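None of the figures in this text is laboratory data; all of them are computed from the coordinates on show. In this text, all values refer to a predicted model and were calculated from it rather than measured experimentally. Cβ atoms are built from the backbone, for glycine too; each structure is taken alone.
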Structure 1
């Protein structure tokens, strides 16, 4: 097992947006740090996501297009909800 930068950045992107809406004081130190990480890395976020170990592993297995989708920021207006083993748009 290894720390997954892509997971930390994904959570941090959501937390950064919540911070911008005024919720920073309600965050744990871990959540606040994840938001800070995204804010710091934002100028090179696409490169960081492309170059992380998880992305390189997925690309080597033929899932490069999935990596490209995962690199998109603010690309979806729905929240995925895992229901019975599949993701659906939360209503």
Structure 2
């Protein structure tokens, strides 16, 4: 079952608010733009949640890095995954 863009935004909002505070709406807007680009490139409505998670990890709480990570997700999500896994390993998180 497919969920709407508004529903995906609502699902992602708590994490965006937790990690970006007052910039959460901008983060959610960037994710929405990422969905449009993802659809154009891959024909899928939205990136997999693992890719969205990688964007958050690589962003490290800055809006500029979030935008760059979102662009990298569309350009080459494998490079994004490598960067996210490297950060996870450095932080002792599971990869």
### Ranking 1, 2 by distance in nm of label points 7 Å out along Cα→Cβ at positions 9 and 41, the structure that comes out highest
2
### Message
If helix-only ellipticity at 222 nm (-39500 (n - 2.57) for each DSSP H run of 4 or more, over all residues; to 500) is calculated from each of 1, 2, which structure is the one that comes out at -27000?
### Response
2
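Supply the structure label, taken from 1, 2, corresponding to semi-axes √(5λ) of the Cα gyration tensor in Å with the calculated value 23, 19, 12. Don't skip to the answer; put the middle values down first.
Working: 1: 23, 19, 12; 2: 20, 17, 12.
This value belongs to structure 1.
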